[in-house]
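Quick heads-up: structures coming right below.
Laboratory data are not the source of any read-out in this text; all were calculated from the coordinates shown. Worth saying up front: this structure is predicted, and the values here are computed from it rather than measured. Cβ atoms are built from the backbone, for glycine too; each structure is taken alone.
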Structure I
Amino acid sequence: MPQPASATVRSRVRIPLTFPDGFHAEAEVFTFHGLADGAEHLALALGTVPEGGTPLVRLHSECLTGDVFGSDRCDCGPQLRESVERIGEAGGYLLYLRQEGRGIGLYNKLDAYALQDSGLDTYDANTALGLPEDGRDYTAAAQMLTTLGATGIDLLSNNPDKAAQLADLGITVRHRVPTGVHVSASNVRYLTAKVERTGHSIELTRLVG
């Protein structure tokens, strides 16, 4: 795969973060010029990478329903909260990517939810709408990491496709570190589909045990 064009830092600003459970963190937020898809992605620098260490990085796709409204139909909100704390402890970056609904957009995601209510899983619901199972491309994420000097990382993710795409785009993924298992009665089918359909590293025994 051709290496992506370079991007540049547009701005940086410090923002204090407080989550609903009271957890607090300080983030330095970066915006960028020249990202491949033209979207307004963000990089949040958290903690301090030890001398000679490897930054811990999370590619977190925007999820309005989970991140903002606390929807239990997915595990996005808890993963975001977990990622901020773990990256803050280890030092690294959380990339907040504007890829709602695995890249299909908010309205389409809600349409897919309606199809899931009729029995389809999260992937078949997307394809029933004539959309990709997962439409995300991580070229912009690779550009952001390269611009920040983070071309060798530990990736906080259960998704093998993220690591594979980043590697193809010139980012060395030293380790893929799974997130915790954030299960609810409303998302167990969703998490099971992620394991069975796309090989996510989620311990199913913890979902059904």
Structure II
Amino acid sequence: MSLLSGTGFILRLDPISEKDLAVSALVRGRGVVRGVVRGARGNARKAAALQLLTEVSVTVYRREGADLARFDSLEIVQSAFHLAARAETAMLLPYLAEHLLTFVPDSDPGEEVYRLTRHVLDALSEGADADLSARYFEVWLLRFAGLLPDPEGIPLAAREVVAAVQRTPLPRVPEFPRTALRETEEICRDIRREFLGHELKSYRFLGLT
């Protein structure tokens, strides 16, 4: 049985019995790990830790050949509950989480993506614009995946957004017109759809078409 301890972001929860949940988490240095949390359903302490994109400390046990690991000793490092409770960021959390589940390969330790996720969540907590934060996250994730196109092939307004995102921490990215952010979103959307062959399920909840 292998054992590891570290921190991770909660990405997805699926009931598997009356008491247990299957959990997908982006574990620092380990990438996306899927495991079971025993007795999670109806347990207030565990439920508080198992909030989407809440960062937790966790111990992971994995038996050789098992499809799912076992998550234990869950403790909150930094909660995302306040972001889930805000109208302007509530629908953004599942969108970010689905991106991570989709674009981080199982074999990838995901260190750069982990730092990106923490950076974006911190900026949102400090009042960063949700629309700009989403574009920041999309651009960097596409870059990490090797899917970001040559800037010369991007329309000028979106090119300026992409350039600013790649050279500036999110809290210091300058304001852009909504039209420029929308153009950037459309480029990221088209790249994502072409690569995946479908759209993310959470996309429709953002109110974009």
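Computing log10 I(q)/I(0) by the Debye sum over Cα atoms at q = 0.13, 0.17, 0.19 Å⁻¹, for residues 38-141 alone across structures I, II gives -0.54, -0.90, -1.08 for structure II. Each of the structures I, II was assessed by relative contact order in percent (Cα under 8 Å, 6 or more apart); the largest value belongs to I. Hey, helix-only ellipticity at 222 nm (-39500 (n - 2.57) for each DSSP H run of 4 or more, over all residues; to 500) derived from one of I, II reads -9500; which structure? Computing helix-only ellipticity at 222 nm (-39500 (n - 2.57) for each DSSP H run of 4 or more, over all residues; to 500) on every structure in I, II gives -9500 only for I.
Once mean count of other Cβ atoms within 10 Å over residues 78-85 is evaluated on every structure in I, II, the highest one turns out to be I. When mean count of other Cβ atoms within 10 Å over residues 14-21 is calculated for each of structures I, II, structure II gives the greatest result. Of the structures labelled I, II, which one yields 0.05 when FRET efficiency 1/(1 + (r/R0)^6) of positions 6 and 118 (r between Cβ atoms, R0 = 25 Å, to 0.05) is computed from its coordinates? Here the read-out was taken from I.
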